[in-house]
Structure P
Amino acid sequence: MNQATSAVAALLDSQPQPACAALTPFTLVEADIEARSLMLEFPPQPAFRNHFGNVQGGFAVAVLDVVVSVAVFAALRQWAPTIEIKTSFLEPLPIGVCLGEGRVLKSGRSLAFVEGRLMTPERRVAVTATATVLLAAH
């Protein structure tokens with residue numbers, strides 16, 4: 001684990017966990033502070049299975065919301081509520097280990113624009129999202 005990743009991991013470990021975090025546990029794989037990006041690994045969640053044996057779309061959006069939220073926290077050092085998220089489903093996301101990549105594209109005084117994607121363990125992109133989050137006033 002590189003120094004930036006270790007620093008972000010320690011920062012995340014110091015944060016209180018909301019009850020919903022139990023549904024989407026993750027491990028920080030990599031963080032790049034300069035690029036304002038990170039990668040998370042999510043364990044399999046059999047309860048997210050849909051009728052076709054894959055992750056149900058609403059659960060995929062919930063996981064992507066975690067990805068973008070953690071990316072914002074790592075880059076800007078604040079939790080920020082998502083005020084809009086647009087999701088595209090490119091292929092089914094199988095039940096299994098899932099990788100999430102998040103990156104803060106732009107941040108201003110009150111808003112930040114973020115992108116995220118969920119990938120299979122083979123790094124095939126299955127679900128993407130762009131999100132807008134509301135930043136706290138300074």
Structure Q
Amino acid sequence: MRINDRITINDWELTESFMRASGPGGQNVNKVETAVQLRFAAMASPSLPDIVKMRLRKIAGRRLTKEGELVIEARRYRSRERNREDARARLAVLIDRAANPPARRKTTRVPVSQKRKRLDDKRRRGEVKTKRARPDE
């Protein structure tokens with residue numbers, strides 16, 4: 001399974017199991033196992049560099065087990081094959097997101113005009129509140 005130019009995952013690293021899916025499907029829903037559970041031992045995978053594993057740990061969230069397995073369930077479609085493709089595509093997107101480092105934030109300054117405007121607004125607001133006060137005798 002090809003993720004990008006640098007990362008390719010071998011099929012032996014993926015484990016698929018099928019289960020019955022809830023939702024529409026007529027009488028087939030009680031007979032056919034169309035939902036797919038895709039498991040990928042991400043933290044033990046030789047295909048992923050360590051930096052990608054670290055980012056994947058942050059991105060995956062609840063989908064990553066304590067043992068380091070990434071679990072993706074797909075039950076969106078009525079057919080087993082389309083759910084398989086969906087699960088693999090979602091895995092590929094997740095790993096691709098982890099493979100690309102986040103863009104560095106450029107530090108910016110607040111313009112002097114904005115600082116002046118903020119202080120002017122504060123001063124005006126203070127004047128309004130002062131004028132509301134009860135006059136001294």
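FYI, it's all coordinate maths here, none of it is from the lab. For clarity, every value in this text was computed on a predicted model and none was experimentally measured. Cβ atoms are built from the backbone, for glycine too; each structure is taken alone.
Kindly point out which one of P, Q the value 2.3 was derived from, the read-out being distance in nm of label points 7 Å out along Cα→Cβ at positions 69 and 117.
Of the structures listed, the value fits P.
Starting from the value -13000: which structure in P, Q was helix-only ellipticity at 222 nm (-39500 (n - 2.57) for each DSSP H run of 4 or more, over all residues; to 500) calculated from?
The read-out was computed on structure Q.
Out of P, Q, which one gives 5.6 for distance in nm of label points 7 Å out along Cα→Cβ at positions 21 and 109 as computed from the coordinates?
Q
Figure out for me which of the structures P, Q the number 15.5 belongs to, where mean count of other Cβ atoms within 10 Å over residues 5-12 was derived from the coordinates.
Label of the originating structure: P.
Out of P, Q, which one gives 6.2 for mean count of other Cβ atoms within 10 Å over residues 101-108 as computed from the coordinates?
The read-out was computed on structure Q.
Can you tell which of P, Q yields 27.1, 89 when Rg and Dmax of the Cα atoms in Å is derived from it?
Q
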